[in-house]
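K.L.:
Given below, in the form of structure tokens, are the structures.
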Structure P
Amino acid sequence: MFLGRAWQVRTLLDAVLADATLGPLVDPARVGAMGFSLGGYTVLLLGGASPDFDKLAPYCAEAAHAKSVLCTEMKAVRAVRPELRGGTHEPRIRSLFVMAPVGVFFDKAGLKDVKVPVRLYSAEQDEVLDGAAQALQVRDALPKPPEYTQVPKAGHFVFLAPCRPEMAKHAPEICVDPPGVDRVKLHRQLGQDAERFFHRTLASPTAKAP
């Protein structure tokens, strides 16, 4: 589901702000969004991006992409709810932390309205999204260059939380990283980086960055 995701996040934000317990704890002027893979694509929509789903067919027609998950599992995007296309931009979200996003649907025209600060991560050996190619496509198409980091040697799923041993045993494809990649250390760094990024980009006018 490529458009409903953004509407779901908006509904969630409405619910949090209206909640008697959570609402008073949230400053509606200081909201950021963080997402990985299709979640990264989703937060770009919330930041003002407009996807072009017609880009998927020519992408999958290239031999180099024939085994991509986007092409083997999806192949095409059906417009069953075209009325959802407009209005995915959520102006209350003021900055974006994006990890290994699905970027095939975006070009400069599709990203021209993303005016909020963006922190972008990619995985060098991303087996799902053409190495770092789709993240680089997003990086180079954004109207303002994002803060960008590529994680050396890492695969797509390095951005998922470190797995427990039992989970790693049953799902090594998403849990086991290549030699030289320390997922625990990376997630410690990601947490610190996200905190600094959001503190800086969402700071009130009188606040000072740490």
Structure Q
Amino acid sequence: MPRGERLAAKDRAYAFVKDQVLSGAFEGGELISEGDISRSLEMSRTPIREAFLRLEVEGLLRLYPQRGALVVPVSPSEVRSVLEARLVVERFAAEKLADASLTTRESVLVRLDDHLARQHELVRDERLSAFLEEDRLFHSCMVEAADNLLFTPFYASLRDRQVRMIAESLLLEQGRRQTILDEHQQIADAVRKGDREQASVAVATHLASTRSALGLT
């Protein structure tokens, strides 16, 4: 196989398996095999093996020679840590944006409204992976607009964990997608009104709701 095609196959395998893990299609604790993925993607096992190794480094898989790869479950302590970190960063961002000038708020709200509209479309179309990405983008948009040089890259580092936890909450609680949309709208409305306290409460309520959906007290 030419080098370019081999690299493309490796990247396709990596993107496919990672998407399956983050969306919950491959559940935590599930054992997956190179052979199964190879047949699904109609490619040799070599790029699958390279993708598995890369995902093991990222902490999403744990490899067992001759057996396959275990999808590493998300532990309750990890969920709590991520949600606690998100609360600090997202509450800061929402409060800062609510305090910002009308011009700044309107600029951010154009993007927030676009992400919300896109999420509504994706719910109707039942496109889970795209919905998860739009959910992440909604929150990232606020954090980036808050323009904190330390918080922005830190929040970006939570991306995979954030997406995976949202996916798990959707699988565990029926109707969770509509709840997410309603809570996102409340956050956007508070920022639109420039209501700092309401923005802070809306973020805290949203993350508490996620925590509850994941079965944490």
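Readers should treat all values here as calculations from the given coordinates under stated rules, not as data from a laboratory. Quick caveat: nothing in here was measured; it's all calculated off a predicted structure. Cβ atoms are built from the backbone, for glycine too; each structure is taken alone.
K.L.:
Who wins on mean count of other Cβ atoms within 10 Å over residues 13-20 among P, Q, i.e. which is largest?
P.N.:
Top value of mean count of other Cβ atoms within 10 Å over residues 13-20, among P, Q, belongs to structure Q.
K.L.:
Consider the structures P, Q: one of them gives -25000 for helix-only ellipticity at 222 nm (-39500 (n - 2.57) for each DSSP H run of 4 or more, over all residues; to 500) as calculated from the coordinates. Say which.
P.N.:
The read-out was computed on structure Q.
K.L.:
Right, something else. Output the label of whichever structure in P, Q has the greatest value of distance in nm of label points 7 Å out along Cα→Cβ at positions 37 and 109.
P.N.:
Q
K.L.:
From P, Q, which structure was mean projected area of the Cα convex hull in nm², for residues 45-124 alone = 6.2 calculated on?
P.N.:
It was calculated from structure P.
K.L.:
Can I ask one more? A value of 24 was computed for relative contact order in percent (Cα under 8 Å, 6 or more apart); which of P, Q is the source structure?
P.N.:
Q
K.L.:
Tell me which of P, Q gives 149 when you compute volume of the Cα convex hull per residue in Å³.
P.N.:
Answer by label: P.
K.L.:
To continue, here is another question. For distance in nm of label points 7 Å out along Cα→Cβ at positions 77 and 93, which of the structures P, Q scores highest?
P.N.:
Largest calculated value belongs to Q.
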